[in-house]
Structure 1
Amino acid sequence: MRKQILFSVALLLLSILSSVSVVAQDVIPQPNNISYSKGYFTLNKGLKAVTNLTGQDFKVLNQFTSDDMDMPLISMKKPSKAYNVRLICTGTALQATQAQDSARLQGYELEVSPKSITIQSLTPTGLFYGLLTLAQLEKGRQIPCVKVKDTPRFPYRGLMIDCSRHFWTKKFIMKQLDAMAYFKLNRFHWHLTDGGGWRMEVKQYPRLTNETAYRTQSDWVKWWMEKDRKYCPVGTPGAYGGYYTQQDIKDIVRYAAARHITVIPEIEMPGHSDEVVYAYPELSCTGKPYTQSDLCVGKEKTYTFLENVLKEVMQLFPSEYIHIGGDEAERRTWNTCPDCQRLMKEHNLKNTAELQSYFTHRIEQFLNKNGRKLLGWDEIMEGNLAPNAAVMSWRGTDAGIEAAKHKHHVVMTPQQYYYLNMYQDDPMGQPKAQGGYTRLDKIYSYNPLPMTYKGTDVEKYMDGVQACVWTEFISEPDHLEYMLYPRLFALAETGWTKKPTGYVDFHKRALVNVERLKKEGYHVFDLSKEKGPREESRSITTHEALGKPVTYLGRYSEKYRAEGDSSLVNGLRGDWGYLEGRWQGFIDSTGMDVVVDMGKITDIRDVEVDFMHMYDVVIYAPESVTLMVSDDGKNYKTIDKVNPGIKSNVPYLLYPYVWKGNVKGRYVRMKALSREPDAWIFTDEIIINRK
């Protein structure tokens, strides 16, 4: 256990430092109030430290200050000033138990003089955070004289790791908990179950792990996307996967608690339950495995099963919230299932959205009766949101704002800002990722609480922020860490610091902390070599079609409308990903078919269009691109047609269509056909006669 504490405060305070230059400005997250004075406190051997903590609180903190070091803590009811380091808890036991729900109770005051260090807080959590700040201030065994008064912006600052698509060992999870604690993150959302495999031992239902914790393929594309979805029993030769025993879970929960991190388990329901209805097909509408991903919410045995599972979950996890997922339920079989239809009739439910809402209400009532609260993805708002449920807003910000307006607690985790499974730099130089593009500065720029809502219920019920990493295309530990760091730094700071000093300053501190993590054995994205935004996206592209009227013969998807009808002639070209609001998406059978009206007969000299190809999210370069011109907008002449010939399984590229010639016409028509009915076409600008 002792060797696993890679980021123990004792190690950081008293070990011989690396050659990395660490100055006060290198602290992440940045303290809210900090002032300096002349002089330093020197960390000498035999340093004496005292605290008024007792019992388990004392034991936990002492572990961090004394393991293999010379600074053991002494417990004293009234800590004497004779000791060089004093850690004073000023709150009551009742306040301490409430610390996980209050930003104020996570705050601390730190004062360093040439002769002493004093940290005061209402809670042991605040003392812990004060020590972490102290650790980051240290340089060459010296700590600058400083006064810090610090309280986090939000009480909830979290990270979710998907352990279903790929299984991560107990040791690896603990390693990430160390890093989370170092940057003052305090919620670990553990995605334990999903179609990729069930990862938690449940004593009453052993088939969940015996039958579905392993599968036939490690490669997600081959197993899921290419329809080779087969689970296999424990011990099958070549089986891929794993699960956490209940003892493993207890160890991780205890390890997290020692770092003042609450572990929130997620047990997916009623969708994303392929593995459950394989192990127990009687819980599906069809009664057959491999036929659906949803549980049958019309069968009473489904509720019996879930309540029994949740009883074991609650025995292992002391968290206030239990996450039930609730996202992306297909509801496909519910419309024809006799059991679901009977339940809908009995309760006068109009549609399957209301049926899912009924399901969520029942699960919430069960959790509430057992002293717990329900947390779910924002789809749980469809139909009718359960009365005490908290919402995790992932499809954007609007759902979270709406839930908070109705006095539901909210955690913001919008995919376009906080999904760390997206590319973080030029995709052509990065390991495989899932579609989008989320740079460090973009995460840092996100404000979950616009000024409009300051002082309102929205602010009151905005609990915090969370980063998520989904692991469909992340199968190795080094790859996962590469996706987490340093992007997690940005969430840590904006979740803690009320008025950050800005990205330029943060970037400097992030560079230092990248080196810190590397030294501790983490595989981190090299921020110093970041390429940054796509060159074409950094400025306006000027051309003769700029601002001209556009007619869509093949309509774009409203989900990916960019700026609507003006998007393809506004001079704004897209970045590396498709979620940034500049790429326009088409999935209609007609593909992309648009006409630009130049306003008069024009000499057309060159036409350029970029198309995105991103295999893992079914965005494909077109099967064909046809360029036509017309004088009257009715009779078109084809002047070019090409077949790009891009293989669909190419991970990522931007295909540049370019035509050069000399024709006359008023209307320029661009048509791009998709190679498959369910494949997307994405483009960002039709450039005509570049200037």
Structure 2
Amino acid sequence: MPRKLSARWSAALRGAARTAGRPLLFGIRLWLSVSLALFIAFYLQLEDEYWAGLSAALVCQPELGASLRKGWYRMVGTLIGAVAIVALTALFPQSRAVFLIGLVLWGAICAGVATLLRNFASYAAVLAGYTAVIVAADALGATGGPRANAVFLLAVTRASEICIGIVSAGLVLAGTDFGGTRRGLAASFAALPAEITGRFLNMLALAGPNLPETLPIRRELLRRVIALEPAIDAAKGESSQIRYHSPVLQSAVDGLFSALAAWRTVASLLAWLPHNQAIEAARAVGQEIPHELRSAQRGVPDPWMAAPAQIHYSCEVAARRLRELPASTPSLRLLADQTASLLAGISCAINGLALLSAAPVDRSPTRRVEVRVADWLPAFVNAGRVVLVIGGVALFWILSEWPSGATAITFAAIAVALFSTRADQAYATAAEFVAGVLLGMALTAVIKFAVLPGVETFEGFSLVIGFYLVPGGALMLQPWRTATFTFMTAFFCAFLDAANAMTYDTLQFYNTALAIVAGGVVAALSFLLVPPLPPAFRAGRLMALTLRDFRRLAAGRRFWTLDDWQGLLLGRLAAMPEAATPSQRSDLLTALAVGAEIIRLRRFGALLGVGSAFEPAFAVLAQGNSAVATAQLSFFGALLHPHAGVEAEAELALKARGSILAIAWGLQEHASYFDGKDRV
């Protein structure tokens, strides 16, 4: 019994050590980053050294790539904000009211841009906004009048302090962490294409009476593809090669979306065909799939990770064979072309895998990285909220002449701009910000007034703050009240106000702490007064916007290329909130596929000399009558008869009739969406 108890306790202790190891290691890295930043700032005798430590704490992330990426974008945003406030002061050196109005508008513009961007690029836009407020708060007089002669020097000083913190955190993390985001992302880029291909091939093999239902599987795979974006952004921070070839990764994600759209069309085709025809068509297409791809059918993604170049080549060869496959019916032609589109999308995804695993596949940038604006309304709402918050706090400061009003403006701007991008989680995050600030203020007061007065060396000072930062950093990685502990730890340097010549003025400490809390409370209240758009409303707007654009495409009121349409729809798929229903994502994916087929059908019709024949059906579709449009398209498709002996025209006619079939199935399966209202 004692031996059993000893073994059980030993196993429990080893498990606890493994669980606590990563959080404690992160806490030590956080402490070293802040200590290095403060040491450099103290050595250079900068004006407000705590900004260096605060910046180091804010950019420190558990993953190396995320930390470096966030630090880079924070540096970019800081420089933009510093330049903006200098320019604003130069334009309005003696006009207090106009200067403050310009500051408020700049913050609103940055908040709106941050809403339109994603991940760390959004963070840079937020930084550009509140960096200007930080510099302006230091330069403003007692009632808000700008001191033009001090703004440039303050901008340089604050930017220098912030950049010191960013560089210090980057050096510590780069020296203690070799990064694992790239390997994890490579595993995802191997697993997802392999699973899509494997399940698709299984569906082909079971075509006929035993055709499996793949809709739930496709919806789950769609969700996993959407979730790749943050990991891709973090991987860019680990490697300059990945950053340079980032269009390859965007094309890889787009390829996975295209593969899922093609899979949807094939599943509809096999379900619609008579069993014997479905079996024959699936067998004819399946014979063109090389054996290298069939390892995925057995659920084995390892060869895809080990030899992406071979898989990439096999996908391209198979796609070319399928496009050249002789077909006697529109359904077989459509099945072969859609399978080729699926394999082409998988090929793009494997190209991204090759980039991540350093395999010798084409990694040259094929296009620029696009900014895809899914909906403008959330940006305007967030910008308006920033105007109300910064303008309201600034007005209160001017009227009350509160000595810490500038600090309140700074932290109100930080909280409202930073949390606006959290959408429906904004108020909860702001409330946790206030809780973290209150908890951090109480703990910092104990350290500052009870412990630090007896410390005279930087080594002792660093050791003291380590007793706060190491456990605080570890608490940031546990699942309970994560945001509260994050703000408690990240803003420790702001509470401490560390300087070469420390001051221990309790009245100043609590006045500054009150201003920070007041800024957070105002930001939290602003999310109640001007709430973010609810997830259901945002999802509904994206659906309505897509339906409106789809009808414009059908009516020919706007010229869309295939790349333009796919880019717009893929951006909206990525912007769908987590609370969106699977059917809404499925509707968007169907709109992507049907819109692409309309563009192709117009091109086929023009080549056949009958381009205008389909426009009446498209006009009916634009009016929201999918049943009539389907009947008219089928009627015109049956009339497509190429000239005898002209093989090229025969192939185009089959492709056109195949596109009509794909449009018809999409409209029939999602008639309630395509016939609905497009009210935005």
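If Rg and Dmax of the Cα atoms in Å, for residues 246-525 alone comes out at 29.8, 90 when worked out from the coordinates, which of 1, 2 was used? Here the read-out was taken from 2.
The value -7500 for helix-only ellipticity at 222 nm (-39500 (n - 2.57) for each DSSP H run of 4 or more, over all residues; to 500) was derived from one model only; which of 1, 2 is it? Source structure for this number: 1.
Among the shown structures 1, 2, from which was the value 18.9 of mean count of other Cβ atoms within 10 Å over residues 462-469 calculated? Going through each structure in turn, the value belongs to 2.
When distance in nm of label points 7 Å out along Cα→Cβ at positions 54 and 382 is computed for each of 1, 2, the one that comes out at 2.1 is 2.
Looking across 1, 2, the calculation of Kirkwood radius over Cα pairs in Å, for residues 222-277 alone that yields 13.4 traces back to 2. In this comparison of 1, 2, the computed figure 10 for relative contact order in percent (Cα under 8 Å, 6 or more apart) is attributed to 1. Upon calculation of mean count of other Cβ atoms within 10 Å over residues 590-597 from the atomic coordinates, which of the structures 1, 2 produces 24.5? Considering all the candidates, the number was obtained from 2.
Matching task: 2.7 is the computed value of distance in nm of label points 7 Å out along Cα→Cβ at positions 134 and 486. Pick the structure from 1, 2. Mind dumping the intermediate values first?
Numbers: 1: 2.7; 2: 1.8.
Of the options listed, only 1 reproduces it.
Throughout, read-outs are computed from the coordinates displayed, never taken from laboratory work. Fair warning: this is a prediction, and the values are worked out from it, not measured in the lab. Cβ atoms are built from the backbone, for glycine too; each structure is taken alone.
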